[in-house]
Structure P
C-alpha cells in the first residue's frame with residue numbers, strides 16, 4: 001500500500017482527527033495537505049486531549065514522519081505554540097517536517113482578514129487564511145523556503161510592502177513596519193528552519209518505498225472552494241484529489257480514500273443547511289460544551305448548527321472523492337433518541353430533484369425523510385458490530401446501501417479506542 005487519504009464528507013467537524021490518529025498507528029508518514037489553522041482536529045488518546053490546527057494527527061505515533069504539506073498556509077506563531085504544547089505533554093516532534101513550499105501567513109494577512117470582515121465579509125475565522133491564499137495566487141507571498149535565506153525574504157518584503165500597505169490603508173488599518181516584519185521573519189527562521197525540508201522529495205521517497213502515507217484533509221467537501229456551497233466555503237480544496245495536486249504525485253498512487261461522516265450533520269457559520277433541526281430538537285446531540293466531543297467548534301468555540309444525516313450530500317461527496325470506505329463517527333451521540341431521521345432526497349418547487357443543486361436552490365429544497373426507531377441503549381461499550389443494538393445496525397447498513405460505500409470504522413465514543421472495525425460492509 002502506498003497512499004491513503006482521509007477527507008470530510010460534510011461541512012467539516014466530522015471527527016477526522018480521531019480517525020487519522022487511529023489510522024496513523026500503522027502509518028509511516030502523515031501529511032496535512034491543505035488549509036490552515038482555521039479549523040481544529042480533536043484527538044483524545046492516552047496522551048491527553050488535543051486540538052491540533054496545523055500538525056498532522058499522526059504526531060502521536062513516534063515512528064510516523066509528519067509533514068505539513070505544500071498545499072497549506074501556515075501561521076508560524078500558531079505552529080510554534082502548537083509545538084510547545086505537544087512538548088509540554090511529552091510528545092516528540094522530532095519527526096515533524098514543513099514543506100519548503102508551504103505558504104506563510106503573515107501578520108498583515110490577519111489584519112486584512114479582519115478588515116474585510118468588518119466591511120461585510122461572509123464570516124471567517126479571521127486568521128488570514130483566505131488572504132494568504134489570495135497572496136499566493138497573486139504571486140506576492142512568502143514560502144517556508146524563504147526562511148532559509150535571509151536575503152531572499154528581505155528583498156521580497158521590500159518588494160511587497162508598498163502593495164500590502166495600500167490594502168491596509170483601504171481597510172483603515174495602520175501600515176505595517178518593514179523592520180517589524182523583518183524581525184518577525186528572523187524569529188521564525190531561528191525557530192522553524194530546522195524543520196523545513198524539500199517536501200516533494202521527502203514524500204516521494206516514502207511513496208517509492210511503498211510505505212503507508214496517510215493524507216489528512218481539513219474541513220469537508222461542502223466547504224471546498226470550487227465544489228462546495230460557494231461562497232460559504234473555505235479557501236482551499238479539502239477533497240482527495242488535491243492531496244495529489246499539492247503533493248506532486250500521480251493519482252494512480254492513491255490506493256484508499258476514507259470519507260469521514262458524522263452519524264448526523266453539523267455546520268458552523270452561514271450558508272444553506274437543508275436538514276438543520278430546530279434548536280429545541282438538537283439538545284441531545286449538541287451537548288453543553290463542557291465535553292471535548294460536544295458540538296462546539298474546535299477552533300472558534302462557536303455552537304455548531306445540527307441537522308439529520310443527509311444522504312444526497314454523502315452521495316455527492318462520494319462522486320467527488322470516490323470513497324473506498326467510510327468512517328461513521330459519533331454514533332453514541334444518538335443513543336438516547338427515540339426517532340431518528342435520514343434525508344434520502346430533496347424536492348424543489350414540489351418536484352423531486354436528483355443530486356445536489358446550486359447554493360441558492362439549496363436554501364429552498366425540502367428534505368424527504370425516512371424515519372428509524374432509535375435504539376435507546378448505550379453503544380459506548382460495544383467492541384464489535386454484532387454487539388451493537390439491532391436498530392443501530394439497521395441505521396448503519398441503510399447508510400451503506402444508500403451511499404454505496406462500506407462503513408469500515410464506527411466511532412462510538414471520543415477516545416481513540418472507541419472505534420469498531422466493521423470489515424464486512426455492503
Structure Q
C-alpha cells in the first residue's frame with residue numbers, strides 16, 4: 001500500500017487507526033521509500049501521526065521540552081502494565097521485577113549505543129547526573145568546569161559538593177550565536193587547569209536549544225586528562241546519534257522528554273572504566289566495583305514505568321530516528337525563518353540548522369518574557385515557557401511531531417502582531 005492509498009483508507013477509519021501499533025506500522029511501511037528530509041515537510045503524513053495523540057483543544061502546546069505527551073499507543077500500554085503489576089502485587093515484585101528491568105535496560109543500551117554493562121535506568125536526568133557529581137571522590141582544591149546555561153539542579157549539586165568538600169566550580173558562558181565549534185571548545189579549554197577533575201556540558205542547552213559539539217569538547221578535555229559528563233536531557237530520542245559517537249565518560253537523560261516515556265524514567269551511562277570511581281547515592285549490598293548495578297539501588301519504584309520504556313522504544317524505532325529529527329528541525333526552521341529578521345524580534349538560537357533542532361527561543365524587544373508568555377496564552381491560546389536569565393530573554397518554543405505547520409502559522413502571526421505593537 002502506498003502513502004496516498006493509506007492516507008485515504010485511514011481517513012475513513014478515523015482516529016483509532018493510529019492508536020494501535022499495527023496502524024503505525026502500516027503507515028510507516030507506506031512511506032518506507034520516502035527520504036527522511038522529504039517526508040519532514042509532508043503535512044498529510046504527519047497529520048496522520050497526530051491522530052495517534054489525544055491533545056487538549058484549549059491551546060496550542062509549544063512547550064514539549066518539559067514533558068513530551070505520550071501517543072495513545074504508549075499510554076495504553078503503560079496502563080496495561082500498571083494493571084498487570086497491581087494484579088500480581090508482591091508476586092511480580094519478588095519474581096520478575098529485576099529480570100524485566102535488566103531486559104529493558106539492555107534494549108535501551110542498544111538504542112543508546114553502549115553496552116548493557118554501562119547503562120542503568122534511573123528516574124530522570126537530575127538523578128543520573130547528581131549521582132555522578134555527588135559520587136565522585138572530591139578533595140579540597142579540586143575543580144569542576146561547567147556553563148552558567150547548564151540546568152539548575154546540576155549547578156545546585158555542584159554548589160553543595162563545593163560547600164561540603166572544599167572543591168571549586170568554574171563557570172563559562174555559552175554565546176547564543178557562536179561563530180564556530182572551535183569557539184565553544186576554546187571556552188571550555190580556557191577554564192581547565194591541572195586541578196580540574198570533571199567537566200560538565202549540555203548536549204543541547206535547555207533554554208535555547210543550541211546543540212554543542214560534544215565529541216570535540218570530549219577530545220579536548222581527554223587530551224588534558226579531564227573526564228566529561230554530558231547532560232543529554234533534551235538530546236536523546238531528539239537527535240539521531242549514538243553514545244559511541246560522543247566519546248564522553250558519563251551521560252544522563254530523561255526519557256519522559258523526547259522518548260515519550262511516562263513520567264519517572266531516565267538513564268545513566270557510565271563508561272566502563274569509570275564505574276568503580278563513583279560512590280552510589282544509596283548504599284547497596286556488596287557488589288564488584290565495576291558492576292554498574294551498584295549505582296542503581298533506589299528502593300521500591302513504579303516498575304510499570306520501566307516496562308513502558310520498551311513500548312516507547314518500539315514506537316520511536318518505528319517512526320525512525322532520522323525521520324523524527326528531520327521533522328523536528330523542519331518545524332523549528334519553518335517558523336524561525338519567517339521571523340528571524342523581523343523588527344523587534346530577537347532569536348536566541350543559532351541559525352545554522354546543525355546547531356539546533358526542535359527547540360528555539362524567541363523574544364520581543366522591550367517585552368519581559370513572562371509578559372510575552374502570558375500574552376501568547378491569554379490572547380492567542382498558545383502555551384510556551386518564559387526564560388529570563390543567563391543571557392537569554394524570551395520564550396522557549398518546542399513543537400513535537402504532532403505539531404502542525406498551521407499551528408506554527410498561528411504562532412508566527414502572533415509574533416508579528418506582538419512585535420509590531
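Quick note: the coordinates plus some simple rules give every number you see, no bench work behind them. Since the model is a prediction, treat every value here as computed from it, not as a measurement. Cβ atoms are built from the backbone, for glycine too; each structure is taken alone.
Structure values in brief
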{"read-out": "Parent structure of the calculated result -9000, given that helix-only ellipticity at 222 nm (-39500 (n - 2.57) for each DSSP H run of 4 or more, over all residues; to 500) is the read-out and P, Q the choices", "value": "P"}
{"read-out": "If distance in nm of label points 7 Å out along Cα→Cβ at positions 198 and 222 is computed and equals 4.3, the structure in P, Q", "value": "P"}
{"read-out": "Value 2.4, calculated as distance in nm of label points 7 Å out along Cα→Cβ at positions 246 and 294, assigned to which of P, Q", "value": "Q"}
